[in-house]
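So, here's a batch of structures to check.
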Structure P
């Protein structure tokens, strides 16, 4: 049944345990599933791991060519490296690229394959109540997922036979904030939201202003850092293993190591990182016992602690108001993601923001799925709660650059790209002026909107630029934002060989956009 029909149905009939109001956090490494419990009036995580008692399940699949069978999730991870199966990972990352996967010589769309995973994941709800119907699904996605990737994800739900139940795609921060406000009464505050997952650390500072029917959330600062992902810690643990193993490691043994690595990482970093520990690798021959000293553990974690501290510092100093945010102004730190199951991360937050209230969700890996389930309940008008409305001007919606003549027509060349954050560093553009330079020159600057329309923005007047013949003036253009509305363009002379050496000429203009 289509979710819109359920919405009409629930106007006259009270939902019960025979209806699943579902939230899915579909991650690149792992996924979580939650549902809104209408009897308790709250969202709950379900165990999709096949009995392993985990709040998330690997977003992983295997295809056995001989038997033509598929293996999903935790079983695919444990089976990795054992046979000749084709293992498929990072499916979400591939969306939007129109990629295909080779299966026995046949090309399969990534979205179609992901649809099989979704069907298996959602089918796990039948383990709770085989007769229940899925009334609606809200899927949590990365906040800045592009439209092409969203379209392919919707196709994956169609391939899973769930496009009718898909209510909407909701951003990760919308889901996280919805889960946070369900547990904490909304109030005016400056909130720091951190999402530490396997691939990256995401952070944002938000001004919260509650109203009667909605919660106004203004993004002050947003940062992403892929160097702090748990995959970096995986590499360190692999290094520890290779140092201790007495012989060359086979490909199959490396596959097994990667499959069980999360268990060793959990053991080391969640509970035992402050004392010497022993790890056991029973899948290799001879079986390996690896001792790790407290000093080695501290050395392993220290770079991540330092990077985490720098990340928080940058998050507070680079913001929309172009004025540093004081640590003391942050009233609450809300933390989601599996990274916060590691005790050293919690200790780092307590040390860096001692005056802030820190909120850790009971199921940090499933918090986004819980938020998605709550959004689903609201969309179906089962739950009467304020909507979360996020205002974000931190990502650029236009390209900025110059126009050059090529093939007898003017071609726009971007220097600052649409989709990047205003604070990101952009590549500098080097170009040669295809005309004589005498008594200076002019350089028009342009902007291109999402529809491809190019408009004049500003003209730089380069008085004092050295006089040179046609084709021997090489310039460097650097364009960067120093605030969400302040763009600076700087031109510098690069010279041209020995005959036309580089001069000290520079010119900067500031443009309000």
Structure Q
């Protein structure tokens, strides 16, 4: 906040006027104006592909606009590289991480800095970064290799990198998308402390409740144009925000249709597996999922749910236990066998695991079908049939892309997720693993993805849903398991929304309290009364 003074009286730190940025076949920013004041948190909203990240990439020196002007502290600037923007006090934390996996946390943070130049005393820098991470509540081991870190920990490294560089203007592109609720609360405390000390923050998020909780003002983009220009958030509701973003009413709650379930499709019995650090990530996990049922996994990041998804899709080996799919032993089977079974997989990392970024849309959507007719004929791929298949999926799933020959690295996050959904659902899989299926998506896209999952359920698919969005798990799941440190703390069979007591119980289980202990506590309290 700006010390109780009207924001208009505050110092202007960023002014962008008439920004135009184009890509082949797409006008990403169409004469966009944007103003940021000193000491404010300014939310930037819009659907996936609306031009938010593009506008901020212009401000961060990654893109150069075709038209328009950028002013920092009322002085016009012309950035030719991100380094120029960093020198001007601008730091951007990207939605997709800009880290080198083989380097340590400290090495990633120091990468590109003028100091140290020739002699690197890593212990001294490790200590400095450890102190910084402790100060801001962004705890991470400075000596750890980035590839060993969870997605949430990697996000913390990105935040620390900007803080270490002393940025005065911070651009946060979906900074909470990979954080647990407790971590989000800690981040918000950090952000409030920063603006109280004069820093200015641009907050890009699709989580409307978070925007309302943390932001002072709001700018909305729709199809590259401004539809709300720096409006105050007093009196604005979540439905108002959704309407501004997508231009229509968005349904936040919808009922699951009750229907009969079928036989067990997935059976997991006493599964043990190790994580990338060689430690036990799954410790004797057992459960099953029936046809026509969504089973959710609730856990704070790093408690074994990612490893579980990899074990049941063939991406990670188990050291003990059995996985059965459709009655057949699938334990430690290769991914190819899962594809033959019709297993669908929406992975947590859509950029590096879910797609091949440098290949085009057609190549990515036929990845599971290139050996099957009518696309595959022996060793030959019928590219005409492949292109026809890709065009059909583009239309059916509303994938916004100039053409099917476009490399998927150029797609927005929402369109990339639609592409993965199109590929994984097009074959009507009997078993689907959906990991963070709506992470980073706007409210309209979230509604669409959740409806698709419910449609698959109604058509008889067994779905394993892993999400860090508790509201999403409660909305979609028929049953819910809570994980902590690789173990099941409890099973919720009567899943429903708008139950504060249930949410509190799940929260306690997510931090290590077993369900039977919760029951004992409740009984003890009742007896005491």
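Assuming -10000 is helix-only ellipticity at 222 nm (-39500 (n - 2.57) for each DSSP H run of 4 or more, over all residues; to 500) as calculated from a single structure, say which of P, Q it is. Kindly include the intermediate steps, with their values, before the conclusion.
Values: P: -8000; Q: -10000.
Of the structures listed, the value fits Q.
Which one of P, Q has mean projected area of the Cα convex hull in nm², as calculated from the coordinates, equal to 30.8? Don't skip to the answer; put the middle values down first.
Details: P: 30.8; Q: 27.7.
Structure P accounts for this read-out.
On to the next question. Thinking of P, Q, which structure, once FRET efficiency 1/(1 + (r/R0)^6) of positions 10 and 218 (r between Cβ atoms, R0 = 30 Å, to 0.05) is computed, gives back 1.00? Write down the numbers at each step before the final one.
On the way: P: 0.35; Q: 1.00.
Among P, Q, the structure yielding 1.00 for FRET efficiency 1/(1 + (r/R0)^6) of positions 10 and 218 (r between Cβ atoms, R0 = 30 Å, to 0.05) is Q.
If you don't mind, another one. Which structure, out of P, Q, was volume of the Cα convex hull per residue in Å³, for residues 162-233 alone calculated from, if the result is 108? Let's see the in-between values first.
Details: P: 128; Q: 108.
Clearly, the read-out refers to Q.
Now, a different point. Given a computed value of 45, 24, 18 for Cα extents along the principal axes in Å, for residues 66-129 alone, which structure among P, Q does it belong to?
On the way: P: 37, 30, 19; Q: 45, 24, 18.
Answer for the origin of the read-out: Q.
FYI, it's all coordinate maths here, none of it is from the lab. No experiment lies behind these values; they were computed from the predicted model shown. Cβ atoms are built from the backbone, for glycine too; each structure is taken alone.
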